[in-house]
Structure I
Amino acid sequence: MKKFACLLLCAMLCLGTFSGCGTTVPDVRSDTLNIVTTVFPLYDWIKNIVGDIDGVELTMLMDSGVDLHSYQPTVDDMVRISQCDLFVYVGGESDKWTKDALSGEAKEGRVALNLMQALGSAAREEEQVEGMEGEEAEEEEAEDEGPEYDEHIWLSVRCASTLCGSICEALCGLDPDNRDAYEANTAVYREKLDELDVAYAEAVASGNRDTLLFADRFPFRYLTEDYGLHYYAAFLGCSAETEASFETVAFLAAKTDELGLRCLMKLEGGDGKLCRTVQQATQTKDQQILTMDSLQSVTAKDLESGISYLSVMEKNLEVLRQALA
């Protein structure tokens, strides 16, 4: 926290000097609606809501491939947040740094949209299912601290649709002259999300199985809850652990055998080592290892290649069909 406070102080001091000397932080035009967001899904939703409206500049902070859970803002990031008109962020456990970022001096009228708050009662607490590795409580954690909520809200296309509505409202409030365009673009995009939602529901309904087994972290609770799926996993979605105990491996292997699962799941970027360990502990040792993308480490290069939230979630749907076959 002390380190972050120093970073915040440096950012605030830099605000007073950037106008008089060279800097890597882009100039913020007063005639432009400047929007800053953290992770890729939020960026892509806003990109679709804005469409071809002129005078809007959109920036994604986490474009280096860094995982949401390990991200720390730079001084440049802090300046962008302080100077923008709209800052959109998830608001989960990994976004605790935003409390300090939003407490400093900022552009007049800036709006900060916490999507976990916007989701309201639809937000779900972190869930530790049978066989999952637990996490040791942090020593500094207060005893009266409230429950920790699952922050992976973007992995539900139903939540995505709801949150796009909240983003649209914020944009209309800041830029009422373009209200009709924002609302029209949002309606078109939400229709695409609804179509994908139907496709997910149909895939689950036609599947021969109703359980996923992740030999990895599990950030897909919202998705599985949307469609009534069951799951087992090695770690919580926000866990920093990578090595599973013998007991966890044995449990996951036994569940794979018991349920006759033909696939084991992992996240993008993982080497699949734990999947192979579980696989070798099963009776048949022939399960297919499939990868689902949690959209947590998208890079600037990915953006240039044309990646989109819908394209990744469509690929996840195809993987889900395989897993449930």
Structure II
Amino acid sequence: MTIRDSSILAISEENDAHIPYVQQYFNQPFIVISPGDIPRGSELTFAWGKQGATIKYAGQILSGIDAVWYRKPTRIRELDLSLQDKYREYSLSGIERLFSALKVSFQDALWISDYYAIQRAENKPLQQIVARELGFNIPDTLMTSSAAAVRRFREKHDSIVVKPLSLMPLTPDGQTTFPTTRIAKGDELNLEGLHYAPSIFQQSIDAQADLRITVVGKEVHAAIIQDEGIAGFPEIRDWRLPYALDNGRKRFEKYELKPALRKACVELVRKLGLQFGAIDLVMDHKGKLWFLEINANGQWAFIEDDTGQPIGKSIAELIKKHRP
């Protein structure tokens, strides 16, 4: 049995492509824990008593953990278990409770970011309240399960956009995709069943570009992309879909934020209790920037690849700054 001292723990999925972007700045490999390791037989043990608490993973006592990077662990409900259906729910519940103990462990370590802060920060109304307080421009927004509320909202605006609340994957094959979609005033909008699928409705901004602002501590990496949409689908207003569908399309480019906006982005992340945040803004044709949302644990490697901005290095430096 070995004891790992002064270590960095990454909680993520297997083969997380983001980890090497940060790992390269350290001599010692990260300890990576994924929920999928447990049903494959990797030990995860929490023991406590008079001598305090001990956490053991894959034969190693986890000691001296000074940073925990909470990335993108596989959803436990999506684990592939070799069990009959009648036992699956029982097993998943146990694995979930065991794995959840990690989320409140290593209290003396730097968390990027605290799991419960991430969950709180994903609350859309809270995001908009804090962003408005910091001076961001906010489009009129409605989050609802009521068709009547949507009809009243639609009467106030020439054009609106609708986007899902469900955490469903955005895939290039179009089979499970519900991209942000623009609905013009005269367009048909079927609201039947909305009470089964609550959604976000928002004032449509006449946009010329999208911005992704990646904040790490006090470091800010701003990037911009011109969204030309998808041929034949002018109603789609979601840069992620054309970006994923065609590698030959425009890439993100570096963008210089004004100092006041840079400061506001850092403050937004701080006020939400985070060390990291990926902020989505949209620029209208007059150059005005509008706040859409903050992804408390968003993806960023594609921004580094496109722009060369050293986001991984910023995360590494944030960790090193807090190490003993």
Structure III
Amino acid sequence: MKYLITGATGYIGIRLAQKLAAKGQFVQALYRSEKKATPLRNKPNIQLFHGDILGRESLKKAMEGCDGVFHVAAFARPWAKDPQTFYRVNVEGALNVFEVAKKVGVKRVVFTSTAGVISPSEGKLSDENTPRKFDYSTHYERSKAAAEKIVSDLVKEGQDIVIVNPSRVYGPGLLSDSNGVTKMIKLYLKGKFRLLPGDGQSIGNYVFIDDVVEGHIRAMGKGRVGERYLLGGENASFIEFFDLLSEAAGKRRRMVKMPIWAMNLAAHIFLWRAAILGTPPLITPTWVRKYLFHWELSIEKARRELGYEPIGLGEGFRKTLVWLDAQNTETR
């Protein structure tokens, strides 16, 4: 089989390309940056195509002859100087991918959305069908929800598209904005991250990178047309997260609880600084708002329909720590 991966030089995209190639599948990898494409260059079963999801001609060239498309490319940062960037890349770009795929006769597209479009949990696990009662917190979430609406419309017209919704991804790989959890783990190990958002009880869902990649592949082979699948892992509060991390690392840092009001104040200062200097803020008020909610997710649908079985946080942390240690050794 031959697959196009958009966003092939990103955190998830690189690992997905490498795994498919290792399985003997042929990968056509769309990239924009020559430097970021280095890990995939001259690798067996991987062919690089320079282009952009905003350019239909380059998309068409990269997509020709493919059986399926993994549309992973996205603008996934917490902030943009021009908020319309989220919609150009995540909505218009997605529509380009879907329409070109239909035009060249691709059998199936797996679209990488986000668990951020799923409803926050209110005392019970949220799943793919939990009604959303709150507005989206960020432009990223809002743009991904808009792209999912496009998928729904195209599926009704007969196109084969499956949605996957990864939660908070962590583990070995590119330390980009999409891998913020691993960057936090790295800072914690160095004693440079000691903050617990709010009272530390806010619950999130964390998933190991290799499980997310496997979930994508299973969605391509087993997913039902038009369905969305939560690719999550373990639910844990911030306190539980750092307790498990401390146990895996064999070292414990003293953590300080940071009230939401203080986080909001800091976020507004970062945003003010960004407006003046153009420097991306470390955190924004809309992202702080996310910490007011719990995000306990159910992955039963992916388990049942895809055979998806992610590892737990403890095991994921141990694998991540081994990788981080190897990275430190290489740079000494």
Working back from 3.6 (distance in nm of label points 7 Å out along Cα→Cβ at positions 166 and 222, computed), options I, II, III, answer is structure II
To test your reading of the models, identify which of I, II, III gives 2.3 for distance in nm of label points 7 Å out along Cα→Cβ at positions 102 and 190 when calculated. I
Matching task: 37, 22, 18 is the computed value of Cα extents along the principal axes in Å, for residues 46-109 alone. Pick the structure from I, II, III. III
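Each value in this text was obtained by applying a stated rule to the coordinates, not by laboratory testing. Bear in mind the structure is a predicted one, so any value in this text is a computation, not a measurement. Cβ atoms are built from the backbone, for glycine too; each structure is taken alone.
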